[in-house]
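Every number in this text was worked out from the coordinates using simple rules, so none of it is lab data. All values reported here derive from a predicted model rather than from experimental measurement. Cβ atoms are built from the backbone, for glycine too; each structure is taken alone.
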Structure 1
Amino acid sequence: MTKENLTKKDLLKMIESFEHYPAVTQADDKAFILAYLDDEACSISEEEIKNYISNFEITTDNIQKYYQFMSDEDLEKHGNILSDVFQNRLNYLFKNLKFKDDEYHIFLCKYTLQKLSLDRWIKSSLVFEVKDTLKPIDEYLEEIKKSDTYKDYKKSIFLKNGKTKAASNVLQLLDKDYDYKIALQDTLRLFDVTKEDLELELDIYI
């Protein structure tokens, strides 16, 4: 990583560790702080900055901010933390994609763990072919749901299990010349189904 990769908060923390009276404050933006570090007036040497960054503490709380900037060496150094974070995220996704406890083997078939070292730490992960970049988990969940791979998987489940009552209701209303939007709204009030899943299933039949 480089100083440019650090967050504003961590840049200020670094400067405070070298300067008793820091020349920059929370009121300054990140660009100004970086410019100060490159300025001749800055008392912190490039060597000191490099040493600080090489010893920068990566934790489960901040690894999401720095994962994309980490080298292979950094990733291996923090492999245990990374594995814990990925595993927690995978458990969250398993739950929120509404897989049942006995369907974990299906979920496993849909993601890939890449480049496992001898002690099997998780370096990167794909769920339904969408790479996990450690963005906020709910953003990642929505990205998965919008992926063609996940939609194809859901459609295969609908086809396997047969037409749901909710989808049948919409189709019956459409046969009666209901407007699609109204048919959808009426059905969502009657059945315990998400709009997302219902529209995905209807895409098979309409």
Structure 2
Amino acid sequence: MLTNQDLAEQFQQGAYRDYTLNEYEALRYFVQQTQPATIKCVGGYTNMDLFYSHQDLRTPARAWNWDACGFLDEDHVRRLHDTYQRQTEWRGQYTWIPRSVGHIAETGEPADLLWLNCLQEQVHDIAEVRSCVMVHYGSPFIVDHIVRLSKRCPIRAMGRRMAILSHQEVDMTQGPFPTRLNRFFFHEQVVEVPR
């Protein structure tokens, strides 16, 4: 199992880092509480976040990831996926589809968890969103899509680079990471995962 300290060491050694360490812990806590059986990722590069956050699943999940990874060598990306799966003791089924998705609908049937690293603006075209990790990278333009989606799928936590939305009741203030309640647009209180 990969701990938060192990994760920090990985980043110090040059591993690609998507979020703050607290955000990685928030994702792990959320997945531990919701136990998704199916995950669909659009983008994600190494998917360290996916593998790290799914270490506490009671039943192995099935995950699909659509990502062309731009100019990177496919063998290099596969080695990273294999390394992170081994380090996190991933037991599920993981399928990397090394191509871009033109429209989010190309991912097929709804999953328990939708993980959007790109195409965030298309989330409104999906009829059923059960849970969603929406990576916003601090962009106010992507945050607008989070606000719109939150009208039909509640925000459970918001960090500097990602948001967690879900129909499942999860008290994100109980995780092993610091939180604070904060006002977010029209929401009275949203759990913030501070840096």
With relative contact order in percent (Cα under 8 Å, 6 or more apart) derived as 21, matching label from 1, 2: 2
Parent structure of the calculated result 49, 22, 12, given that semi-axes √(5λ) of the Cα gyration tensor in Å is the read-out and 1, 2 the choices: 1
Consider the structures 1, 2: one of them gives 0.60 for FRET efficiency 1/(1 + (r/R0)^6) of positions 69 and 157 (r between Cβ atoms, R0 = 41 Å, to 0.05) as calculated from the coordinates. Say which. 1
helix-only ellipticity at 222 nm (-39500 (n - 2.57) for each DSSP H run of 4 or more, over all residues; to 500) from the coordinates reads -8000; which among 1, 2: 2
